[in-house]
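Each value in this text was obtained by applying a stated rule to the coordinates, not by laboratory testing. The structure displayed is predicted, hence computed values, not measured ones. Cβ atoms are built from the backbone, for glycine too; each structure is taken alone.
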Structure 1
Amino acid sequence: MTIQLKRGVVFSEADGQSVLTGAGRRAAYYRLNEVGTISLGLMLEGASADAAAEIVSERYSVGVDQVRADIGALVDDLRAADLIRAPKR
């Protein structure tokens, strides 16, 4: 799954967390914790959702199936907020 930020969306990182802010009248604001920030960052750099899940699973000693589900939910939420372009799963 390749994802991209939509035009005008700003992705700001600080202290291990991040914020995505949309543009326009219906601009969305979305805050990510450390794990969400790492997951999104990996995917924006070109990693697939599965590859990002493997990396996060190893780094945090969490089951890969749980991480895959969490990343899938994150992508769905960001797509619904009109902040990213991503294929539907």
Structure 2
Amino acid sequence: MDKLTYTLATPVQFTASRRVEELHFSTELKIRDLKAFDRADGPLGATLYLLAALAGEPVELIEAISAEEYPKLLEFLRPFCQPFLGTGVS
């Protein structure tokens, strides 16, 4: 299984002892990843849960990423998960 590495422009100090500078996304979607949509309220929440599932990280970490980073993340992941992330980024 391949992984895509995304380097955050603004690292996240997720916990006192954990600073996140990169996210490593799986390029292989599983049905369990799509179940993430069931836990979310609305399309933004669904996307956040899917990003967390693909990165193997808690959704709270994804939520802590700078909002300016969000469209860049979607663009980065678009080639392999366009059908699941929709067309929100142009």
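From 1, 2, which structure was helix-only ellipticity at 222 nm (-39500 (n - 2.57) for each DSSP H run of 4 or more, over all residues; to 500) = -12500 calculated on? It was calculated from structure 2. Given a computed value of 12.5, 41 for Rg and Dmax of the Cα atoms in Å, which structure among 1, 2 does it belong to? The value was obtained from structure 1. Quick check on the output: 34 is relative contact order in percent (Cα under 8 Å, 6 or more apart), derived from one of 1, 2. Which one produced it? Source structure for this number: 1.
Out of 1, 2, which structure matches 2.1 when distance in nm of label points 7 Å out along Cα→Cβ at positions 40 and 56 is calculated? Here the read-out was taken from 2.
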